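Student: These are the structures, in structure tokens.
Please treat every number below as a calculation from the coordinates, not as lab data. Bear in mind the structure is a predicted one, so any value in this text is a computation, not a measurement. Cβ atoms are built from the backbone, for glycine too; each structure is taken alone.
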Structure I
Amino acid sequence: MIYLPLLAFIAGVLITAQTSLNTQLGQLLKSPILATGIAFTSSLAFILCIVGLFIKQYPSPAMVKSVPLYLWFSGGLLSAVGVALFYWLIPKMGAGAMISCAMSGQIIVALVAGHYGWFNLQEKPLTFNTIVGCISLIIGVWLINRH
């Protein structure tokens with residue numbers, strides 16, 4: 001399964017390029033919020049095309065009704081706020097500094113959430129190695145961001 005870490009790496013590359021390009025858009029439009037709206041609108045257009053091409057069976061009405069209301073909107077809200085923060089912070093911090101801080105936040109929260117089973121995740125206890133890794137990550141982010 002060597003391709004999974006490679007695909008995850010590529011996803012990180014794409015996110016970095018996306019945030020950098022849309023940060024430029026926000027600067028040119030003088031509005032990171034407007035850039036976020038444009039990014040999500042174009043994302044919607046692309047994903048609707050992909051859904052139309054690849055999804056052959058849609059959820060039943062009963063399945064749709066069984067999904068809790070908060071799950072329909074919470075991910076979009078968190079994405080919009082997170083992405084808007086990226087576009088606002090990158091010009092102030094620089095891409096490397098901002099993304100290193102953001103990525104460390106993602107990793108640390110993912111490890112803690114996995115440890116406690118938050119968000120309905122499979123529980124995966126923190127180990128000595130993961131704690132040392134988190135400490136190393138924090139030191140690395142500090143080294144990247146110190147001036």
Structure II
Amino acid sequence: MKTIASFTVNHDKLKKGMYVSRVDGDVVTYDIRMKIPNGGDYLTDGTMHTVEHLFATFARNSEFGDCVIYVGPMGCRTGFYLLLRDRVSGEQAIDLVRRSMAFIANFEGEIPGNRREECGNYLDHDLAGAKAVGADMVSVLRDWKEENMTYET
């Protein structure tokens with residue numbers, strides 16, 4: 001079988017940040033790397049679940065909501081994928097992720113979509129963990145530019 005693109009990235013060199021993972025037609029897949037791969041510190045299930053609810057809610061309610069195709073966690077628990085239509089520039093995508101992470105870092109109240117009838121695992125959330133990840137990513141992405149979105153080889 002052919003090796004998929006994400007397995008060709010050298011994870012020993014990958015740092016926290018935001019990268020263009022792939023481009024398929026008019027869809028850009030962004031790698032939002034929140035943890036250092038194989039670093040021993042990973043997103044917990046509850047944290048990841050809460051980040052997903054808040055990140056997806058913010059992004060889909062933004063001015064780019066009609067360009068958001070998918071927001072979801074990586075199986076390795078080191079980050080998230082964000083798939084956007086290419087009508088959103090790289091700089092706009094970075095800004096959207098920055099604002100999403102600030103929203104998560106400062107979120108108070110009931111987690112959107114967190115009622116039994118809305119979520120298949122509504123009891124497994126960690127708002128404090130999500131807020132910590134959001135705050136960390138705000139710092140990581142503070143000066144991030146489009147030229148930083150290429151994987152190191």
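Student: Starting from the value -28500: which structure in I, II was helix-only ellipticity at 222 nm (-39500 (n - 2.57) for each DSSP H run of 4 or more, over all residues; to 500) calculated from?
Tutor: Going through each structure in turn, the value belongs to I.
Student: Which one of I, II has log10 I(q)/I(0) by the Debye sum over Cα atoms at q = 0.13 Å⁻¹, as calculated from the coordinates, equal to -0.83?
Tutor: Checking each candidate, the match is I.
Student: Now, a different point. Between structures I, II, where is distance in nm of label points 7 Å out along Cα→Cβ at positions 31 and 71 highest?
Tutor: Comparing I, II, the top value of distance in nm of label points 7 Å out along Cα→Cβ at positions 31 and 71 belongs to I.
Student: Quick check: 2.5 is what I get for distance in nm of label points 7 Å out along Cα→Cβ at positions 39 and 119, calculated from one of I, II. Which structure matches?
Tutor: Only one of I, II returns 2.5 for distance in nm of label points 7 Å out along Cα→Cβ at positions 39 and 119, namely II.
Student: Please state which of the structures I, II yields 1.00 when FRET efficiency 1/(1 + (r/R0)^6) of positions 55 and 103 (r between Cβ atoms, R0 = 25 Å, to 0.05) is computed from it.
Tutor: Details: I: 0.25; II: 1.00.
Checking each candidate, the match is II.
Student: Of the structures I, II, report the one carrying the highest value of FRET efficiency 1/(1 + (r/R0)^6) of positions 47 and 135 (r between Cβ atoms, R0 = 35 Å, to 0.05).
Tutor: II
Student: A follow-up question, please. Name the one structure among I, II that relative contact order in percent (Cα under 8 Å, 6 or more apart) of 30 was derived from.
Tutor: That value comes from structure II.
Student: Given a computed value of 42 for percent of Cα pairs over 22 Å apart, for residues 23-94 alone, which structure among I, II does it belong to?
Tutor: I
Student: For which of the structures I, II does the calculation of distance in nm of label points 7 Å out along Cα→Cβ at positions 7 and 127 return 4.0?
Tutor: Checking each candidate, the match is II.
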